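Scrolling down, you'll hit the structures one after another.
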Structure I
Amino acid sequence: MSTFINHRDDSSVNVEEAITKDSVTYYKIVVKVGFVQWDVWHRYSDFVELHDKLVNDYGVAKDLLPPKKVIRNKTPKFIEHRREALKEYLNNVFNFLNLNLPSDFAHFLDFHLYDILFLLQDLAKKLYLEGDKMLQNEKIHKFTPLQLHAISERFKMACPPTEKLDQMYDFSHILDFCSQVRSLSIEGSYEKLGTSNIVPNDLKFDLIPFKSLMDLKVLGVPMACIQSVGSLRDTLCSLSVLIATVVSLNEFLLVDVLHKDPSSITDSMIWKKLTTINFSSNNIAKVDWAIRLVPKLQHLNLSSNRLDELCDVSCLHDLQVLNLSMNRFSTCENWHEKIGNIVKIDLSQNKVQSLQGFSRLYSLESLDLSCNVITDVEEVQHICKLPCLEYLWLTANPVASSIDYRVKVLEQFNSRMSELCLDNEKASEKELDTARVLQALRVVKEKKTPSFLQNNNTSHSFHKS
């Protein structure tokens with residue numbers, strides 16, 4: 001990102017070419033500040049408007065701008081001659097105003113889009129005028145990596161000289177706004193920004209100014225960009241890091257810690273209020289020891305990763321919802337030893353074959369196993385005695401295409417068959433009656449009393465279909 005105040009002697013402007021479109025000629029201005037450069041396109045009339053302001057407010061010579069020409073001003077020879085004249089004009093003005101680049105001139109050259117100081121001045125003005133309204137009306141506030149980088153770099157500078165004496169441009173308005181933001185979204189990109197050579201995901205920033213942040217969403221930003229999380233460990237309740245090629249949770253949870261190993265954990269590294277984590281659409285192959293840094297975690301979403309085994313997360317006593325959809329699970333052995341009082345599990349779009357590993361998850365209320373490879377309806381026997389299970393998804397498994405699939409599943413839940421919502425649908429009376437018949441046939445075969453008669457002193461009347 002451009003830092004003009006540090007690169008005045010290494011900055012230049014140049015009118016490199018002219019293009020005529022629909023009888024209008026545009027001149028391409030290339031601005032270079034250190035290693036950063038960008039393009040700006042302007043008509044001659046834009047130069048005239050700028051020049052009037054510079055003459056009136058900044059003492060630029062009135063005859064410096066090449067004059068207008070009414071006749072034959074569209075010929076290639078004239079356009080090239082004007083391009084050279086505008087190039088000389090811009091260089092003269094740029095050298096004359098180099099020490100204290102005026103806002104009008106800076107905006108003409110798009111410094112407010114690519115340079116730290118001028119970008120922050122525009123942002124400060126916006127927050128001065130609209131900040132209170134934004135804090136009241138907007139549920140989530142969006143900052144670009146460019147803005148966050150500019151704020152972080154501004155912290156490292158002494159008070160920069162500027163012709164902006166109005167208090168609305170003061171950097172303190174940005175800090176005040178950031179300190180009050182509760183919900184923040186940051187979206188990165190590997191595409192070059194505008195006409196510049198700046199790549200947003202090459203810019204480093206920290207989150208120190210956000211003193212009250214409770215909800216953070218990071219989309220497509222590599223963790224190497226984040227240098228510090230400031231005080232977020234004391235305030236953050238919800239965290240989403242999506243499409244960021246993350247391979248481990250500690251890439252964010254310990255982003256500002258040099259030595260990322262279990263022996264280095266201290267109380268200061270614990271995320272005290274974090275209850276919801278969403279690291280979906282990354283490259284995580286294993287949930288490692290860093291999970292211990294979030295002892296209050298209740299909701300964990302790791303969908304669309306590369307997981308094939310669940311690590312021991314029994315230390316998370318408050319964990320209730322676990323989303324592991326679109327991973328690589330095929331076996332789920334003894335999950336009761338790895339997770340505590342789990343309430344909801346989403347394992348859709350995996351390769352699960354057996355339900356045996358869920359047989360002792362006695363707090364489980366919802367289990368989504370849609371789009372797996374379960375073939376035998378008798379696998380339901382492993383979970384049919386779970387006392388709290390009310391929602392079960394088996395759709396898009398091979399077993400779901402078998403004859404009387406729903407009835408065969410419902411029958412195994414015995415007296416609770418009417419309570420079960422299978423594939424997002426409660427059993428109909430017809431399905432319940434058919435299931436009771438199947439159950440009766442089963443118990444006769446096994447020489448047991450049907451469950452629906454065990455606690456009923458009166459005979460049961462089957463509804464007619």
Structure II
Amino acid sequence: MRLLVSAALLLLSSPVLANTVLMDNQVHETVLDNGMKVIVKEDHRAPIMVSQVWYKVGASYEPDGITGISHALEHMMFKGTPSHPPGEFSRIIAANGGTENAFTGRDYTAYFQTMSSDRLGIAFELEADRMRHLSLPAEEFAKEIEVVKEERRLRTEDKPTGQLYEQFAAVAYRSLPYANPVIGWMNDLDHLQVEDLADWYRLWYAPNNATLVVVGDVDPKAVFDLAKKYFGPLKQERIPTLKPLREPPQKGETRSVVKIPANEPYLVMGYKTPAMTTAQRAWEPYALEMLAAILDGGNSARFSKNLVRGSEVAVSAGAEYNAYTRLPGMLTLDGTPARGHSITDLEKALREEITRLRSEPVPEEELERVRTQVIAAKVFELDSVFYQAMQIGMLETIGLDWRVMDRYVEALKQVTPEQVREVAQRYLTDENLTVTRLDPLPIESGKSVRGSAGGRHGG
């Protein structure tokens with residue numbers, strides 16, 4: 001969890017100010033004739049803008065056999081079009097003083113540029129060109145897929161915690177595609193063909209499957225006019241209708257062990273939980289977010305106070321929950337035992353903290369302190385034009401409305417100690433738990449191991 005500075009507490013001392021910072025949204029939106037949604041948020045503090053194109057496709061859309069295809073296609077999106085040869089996209093952005101990149105997640109793929117506000121048309125022209133006219137030369141793909149494989153080796157296969165989290169997800173999910181790594185399984189990457197990417201690109205990279213988000217020193221009408229000029233002529237695609245996916249009820253605790261060369265043992269525990277998109281009771285995700293912050297919200301949180309500094313059973317201990325996912329996810333706990341303590345000792349200590357949340361309401365004073373910190377973190381995140389755009393694009397792409405962020409502060413204010421205890425009792429149960437532990441094997445002499453402990457493994 002993010003550590004917060006005292007200025008954040010001062011900023012949040014007035015409830016009115018907290019609402020103003022988060023809710024002063026000069027947001028405008030439209031839908032082009034071809035189905036592409038365009039959202040613009042004005043922020044005139046500096047003469048810059050960020051432009052992001054979000055596609056409703058990611059690792060959770062991929063069928064077995066072609067896992068990693070969304071990420072591989074993201075790499076190939078920089079390989080040019082008939083109008084812009086390989087390397088030209090990045091060269092033009094850089095020549096205009098901008099930066100650009102992309103990322104693939106479980107539920108989306110996004111491309112972005114940060115530039116001077118008067119260069120917006122350049123970003124639009126380039127993004128519109130590669131949305132429907134991407135070149136996919138076989139020789140470029142053959143080289144790029146090897147880059148992806150090496151990325152997988154560095155991030156997962158050569159990293160003990162990477163292997164741990166990959167196995168954890170694979171055994172935790174029975175039905176949901178979150179069991180698969182975003183980067184894909186190596187066997188699938190070995191057999192991926194450029195024709196697979198061409199089909200995937202045609203199917204999902206279309207204006208009616210995309211959201212364009214612009215935040216910065218811009219005029220909304222001018223942005224809409226530019227969007228209509230560059231993206232408006234692009235043709236729609238018939239986007240597949242997705243079947244509803246839900247995880248079947250877990251019938252008991254699931255445990256697995258990863259035995260690989262590593263410097264230290266490591267533990268991850270995950271409880272199946274609803275997300276904002278799937279919760280039957282709207283308040284539950286907010287209560288789960290508060291619960292995670294109570295456990296791991298900085299130096300005064302329970303894990304740090306009780307396990308790291310108190311009993312000294314852990315070198316590190318963390319909790320994480322993401323309310324904004326397309327499908328249901330998990331609340332996870334993780335950590336490394338301190339010298340003289342075992343993984344079993346650490347697991348026992350983590351379970352005791354969960355038992356306490358299930359049996360005792362959080363004191364009002366503690367809840368208020370945590371609530372202030374969580375809101376302050378969001379205030380500081382939204383100070384960035386990039387993060388503002390990212391929040392809008394992510395919410396829209398997973399199936400929520402961007403206005404969810406406007407309700408965030410008020411929803412957190414309504415969370416009660418009893419609600420925190422209720423979600424702990426309902427979801428943080430042994431029957432709903434997956435545990436994976438890393439038991440380190442000796443490291444061969446002369447070899448080094450990357451990231452043997454600490455830090456969550458992202459997609």
Structure III
Amino acid sequence: MTEPSDVVARLRADLGDRVDTSAAALAAVRADKSGHAADGTPLAVVHAATVADVQAVLRIASATGTPVVPRGAGTGLAGGANTGGGEIALSLRAMDRIIEVRPDDLLAVVEPGILNADLNTALEPYGVWWAPDPASRAISTVGGNIATGAGGLLCAKYGVVRDAVLGVDLVLADGRLLHLGHRSVKGVTGLDLTSLVIGSEGTLGVVVGATLKLRRLVAGERVTLTAMFPGVRAAAVASSAVTASGVQPAIMELMDATSLAAVHRLLSLPAPAAGAAQLTIQTDGPAAVDEARAIAGVLEAAGGVVRVAADDAEAETLLAVRRAMHPAMETLGTTLIEDVSVPRSALPDMFDAIARIEREYGLVIPAVAHAGDGNLHPNFVFEGPEVPTVVWEAADALFRAALELGGTLTGEHGIGVLKRRWLVDELGDDQWQLQRDIVRVFDPRGILNPGKVFAP
């Protein structure tokens with residue numbers, strides 16, 4: 001067993017001042033936005049600037065058996081990048097360059113540390129954009145988006161990260177560099193290891209580069225509208241009706257009464273009617289006006305009171321209400337922000353299940369949903385820094401309800417450490433073991449993000 005001081009010494013010998021062992025740096029990497037913190041004190045934080053830096057860290061880690069936790073901006077909500085005792089936090093945040101933009105081929109090659117929003121700002125002069133847009137787009141990295149398989153408000157129409165990555169450069173646990181995927185639109189040579197890496201939460205290797213699939217900037221108008229309903233079930237039924245109508249909005253977001261009221265208070269907006277839930281919908285492209293008109297008809301037939309934004313400024317205000325969900329929840333107390341997905345037709349039943357769980361466990365569980373694709377974010381609100389047992393019991397009931405409706409434990413946040421105890425419930429014993437075996441092929445010594453996704 002190599003002594004921790006020897007590991008740090010080897011890191012410093014190869015990487016110099018990129019190795020940070022200050023108390024502030026070590027404390028910062030123990031937690032993410034989930035509120036969960038890893039136990040113990042990390043060994044060091046390495047701020048990688050190049051692929052060679054990453055390879056050096058992993059060669060030392062592999063030789064000494066030292067665990068490594070890849071980390072981007074630390075905005076995750078499942079504890080997937082939290083670094084604990086005796087572990088190296090490998091920060092990719094400084095690797096934020098755009099290597100290449102090819103608007104003719106609709107692709108870009110980037111490093112993992114670039115922020116999602118910064119990437120699209122840089123792409124705009126080329127007339128292209130990268131579609132995945134998580135609510136954290138201003139603060140989350142592309143590498144983190146890839147690690148968790150992130151989604152966002154626009155994913156119902158434009159897809160999630162898995163639909164927008166052509167290839168990745170991956171450093172394995174022993175320091176070898178692989179170039180996975182391709183630059184062509186089509187490519188079926190061998191197994192699709194790129195898709196395997198997306199959403200693997202740093203357990204297979206460290207993503208040090210990505211070839212991204214871009215889209216042309218949307219031509220034509222954007223129309224944004226909201227519809228108010230007397231309750232969340234009615235709003236969920238209306239969103240399912242929009243999906244069934246065949247019209248494809250770019251954005252369709254649902255907020256229940258508690259979350260809507262909290263956001264209005266935070267933004268100093270007039271209070272909504274008691275119990276009211278809201279759908280926010282945006283159409284885009286050449287048919288945006290006609291599509292918005294058709295959707296408004298569906299919503300009104302379902303009992304909604306529809307309001308169409310008069311201009312871009314009002315449209316941005318309506319979308320800002322949805323994007324303010326997380327800071328609004330922080331005003332209610334400590335929150336455990338969860339993430340389940342169900343078939344879109346099952347959204348009303350899932351909201352019924354949330355209401356039932358609130359009653360049974362005496363909790364407040366404000367919830368929003370990417371209604372266009374059936375992804376819900378229930379928020380468990382409680383007092384104090386530690387998650388009470390009753391919250392975990394209620395979360396267990398909520399996860400099981402989602403699975404019973406044909407859904408999944410996570411649509412975009414990942415498993416991390418917070419959900420690993422339920423993973424086998426969804427996968428079953430055989431698939432759970434098969435996935436663990438696959439991880440060991442990539443990482444025989446088990447040094448990459450240990451304890452994440454799969455329970456020890």
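Among I, II, III, considering only relative contact order in percent (Cα under 8 Å, 6 or more apart), which has the greatest calculated value?
Structure II comes out on top.
Rank structures I, II, III by volume of the Cα convex hull per residue in Å³, for residues 213-428 alone and report only the one at the top, that is, the highest.
Working: I: 113; II: 183; III: 136.
Max of volume of the Cα convex hull per residue in Å³, for residues 213-428 alone: II.
Ranked by mean count of other Cβ atoms within 10 Å over residues 269-276, which of I, II, III sits at the highest value?
Largest calculated value belongs to II.
None of the figures in this text is laboratory data; all of them are computed from the coordinates on show. Remember, predicted model here, so these are calculated numbers, not experimental data. Cβ atoms are built from the backbone, for glycine too; each structure is taken alone.
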